[in-house]
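Multiple structures follow.
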Structure 1
Amino acid sequence: MASASDESLRSRIIGLLTSGLATDVYPRADSHEQVQRLVCDLRLAGDDLEAKLKLAGFTSYPIEHAGITQLCETCMYYKVHQRFCELPELNVPVEPDWSCKLWRI
């Protein structure tokens with residue numbers, strides 16, 4: 001079950017995404033080097049939520065890439081029952097149909 005603070009943060013994120021926050025959806029982090037560079041950038045962003053969302057290329061909808069629909073629900077970092085991304089550099093509540101550049105199967 002999600003905590004009230006997770007619900008509040010999830011609402012804040014959806015508000016940012018639906019109000020036009022421009023995120024860097026492409027290029028997707030397909031290679032190990034791209035992932036490592038992005039993870040480093042996310043660490044540098046610290047607690048700046050908007051910067052993290054921009055860097056990670058968050059969307060409030062799935063992204064089709066390389067013939068695969070990439071959505072949080074199918075990502076290895078997604079915690080189903082908590083609706084949460086457990087990637088340490090993100091560590092944010094998410095919705096199952098959102099997406100980001102760090103999607104992994």
Structure 2
Amino acid sequence: MATIGSFTQTQTGFSGDITTLTIPNRKVAIVAETERSGERAPTHRIYRGKAEIGAGWAKRSKEERAYISIKLDDASLPAPLYAALCGEEDGKTYSLIWTRPNGRRRD
């Protein structure tokens with residue numbers, strides 16, 4: 001697991017930065033979706049400026065902790081990047097945690 005982003009909550013979702021070896025410090029917004037097209041549709045959209053670079057789905061862990069499952073997909077990436085936006089103990093900050101896929105299909 002690696003922390004690749006740090007976020008704070010806003011009125012419309014979350015705002016913060018993502019940094020990896022191939023993505024230098026990028027400001028992004030995770031915006032709550034107000035008009036979902038179906039039950040499986042994303043609950044959040046991820047933007048860098050005006051460009052949509054991903055989507056997120058609100059979920060609950062086995063321990064009943066809320067998180068957002070994130071899928072980032074950008075032309076600069078060789079493949080989609082999957083991560084989870086999780087709240088920190090302070091209740092004010094959120095971390096974007098990346099884990100290498102284990103081969104199972106993710107929804």
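Structures 1, 2 were shown, and relative contact order in percent (Cα under 8 Å, 6 or more apart) at 23 was computed from 2.
Can you say which of 1, 2 returns 75 when percent of Cα pairs over 10 Å apart, for residues 5-44 alone is computed? List each step's numbers first, then the result.
Values: 1: 75; 2: 71.
It was calculated from structure 1.
With helix-only ellipticity at 222 nm (-39500 (n - 2.57) for each DSSP H run of 4 or more, over all residues; to 500) derived from the coordinates and found to be 0, which of 1, 2 does the value describe?
Considering all the candidates, the number was obtained from 2.
Which structure, out of 1, 2, was distance in nm of label points 7 Å out along Cα→Cβ at positions 21 and 85 calculated from, if the result is 1.0? Computing distance in nm of label points 7 Å out along Cα→Cβ at positions 21 and 85 on every structure in 1, 2 gives 1.0 only for 1.
Read the figures in this text as sums done on the coordinates, not as results from a lab. Since this is a predicted model, take the numbers as computed values, not measurements. Cβ atoms are built from the backbone, for glycine too; each structure is taken alone.
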